[in-house]
Structure I
Amino acid sequence: MSSIKENFDRINKQIIDTAVSCGRKPDTIQLIAVSKRKSAETIMEGIKAGAKHLGENYIQEAIEKIDIIGKKSASWHFIGHLQSNKAKFAVNYFEYIHTVDTLKLAKEINKQAKKIKKIQKIFLQVNISEEETKSGTGIKEAIELIRQISVFENLSLQGLMCMPPYFSDPEQARIYFKQLGQIKEKIMAHNFDNISMTHLSMGMSNDFKVAIEEGSTMVRVGTSIFGRRD
């Protein structure tokens, strides 16, 4: 069993090597260590190993752990499905919310952020594979939804997020990552106010190298760092 530190260093090296091999600067890619279903103790080990960005999927579980570890110990990313009635907690605990996919949710996050005088960083989640089981806005609806979100003063839309289907051959995911990059280009052409499109949050343990080759700036890696979920 390799340690969390060894795993973290190995993934980091793969990110650097992949970036260099496709002519990108490694420091433009952030590694989000996905710590869902892992104990606060295990996460602290990850932070000690060098993890600066941590991703959580479940609000209640995340709150309990962040209260122990501390909000300032890392940059916290919410990467799970978010219900509007939990938006308040996401805004209070997370620097980034990756999974905004409806106007209703965006409106609620904006309202909660306004209460605490915060500009909440968000991503628009796009259901790139158009699977019924996956969250995310439709590809055709994405630009209109961004137009509507751009008026919210307490939201800062940072980019797009997607989760393609799982393939044992990561090469098969490339078409989806490429497509998200193309949607980003179309959105940038509109020059919406309040929309930065700095990031593409895409790529996980099995396919992050392909995602980096297609422009990912945030990769979400859990199993390859922390091991199988409990």
Structure II
Amino acid sequence: METGHGRHAFASEIRELEHDLLEMGSRAESMLAQAVESIVRVDANLALQVVKRDDEIDERELAIENRCVRLLALQQPMAGDLRTISTALKLITDIERVGDLSVDIAKIAMKIEKEMGSSDLIDIPKIASVARAMLRDSMEAYVRRDLDLVEKVCKSDDEVDELYRLFRGQLHERMQTHPDDVVVASWLLLAIHHVERIADHAVNIAERVSFMVTGKWEQLAKSHKSTELGL
């Protein structure tokens, strides 16, 4: 039987795990903000800083994975704790992908600078700010076991999808009316696609938090339900 002291130590380990996850999520969000800023300023040096930070995320992912494995191996987690740990293992994969996509966005800034192009064809900070808020809220939902935040994240995904369609249309129109901007517009089209994918990863996190809290798995975001139905 687990002693009170042992249970207390395990709870402390869980809190440390949550702290590590929040820090990893915060770093990924910071990379996204920096990557978008590098596009806005068309600043290859700033973009390079984002690329170099990717190792930080990879190191955090490995450290958290090792902590989770150790908790599973050395402790005897109850059902709720088991879901908390298994959810953490899923979350680090999504956060790591956010870091990767931020690097991809930063590399687009480098290409635009090389082309001596302008990034003001669309309002990319607008869609990125929503995706960043979704990432923050999804991570906070994990720590607080907050289903209201989960719902907020999933609803915000609709806003990202609407902005993506709006900006995609603006870029297509720009490509038709200003042939000289085709290359830069194509890169910006890819950049907003990366942002939209980051929002999807935030939804993944939120949906996994919902499972952790309720023990029931379901697709919560409208876009995810559409994909599930093959629409």
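Here are the numbers for this structure:
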quantity	calculated
Structures I, II, by relative contact order in percent (Cα under 8 Å, 6 or more apart): label with the highest value	II
Comparison of I, II by mean count of other Cβ atoms within 10 Å over residues 147-154 - largest value held by	II
Read-out Rg and Dmax of the Cα atoms in Å, computed value 19.6, 73, structure in I, II	II
Origin of the derived value -12000 (helix-only ellipticity at 222 nm (-39500 (n - 2.57) for each DSSP H run of 4 or more, over all residues; to 500); candidates I, II)	I
Computed 4.0 for distance in nm of label points 7 Å out along Cα→Cβ at positions 59 and 155 - originating structure among I, II	II
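Laboratory data are not the source of any read-out in this text; all were calculated from the coordinates shown. This is a predicted model, so every value here is computed, not measured. Cβ atoms are built from the backbone, for glycine too; each structure is taken alone.
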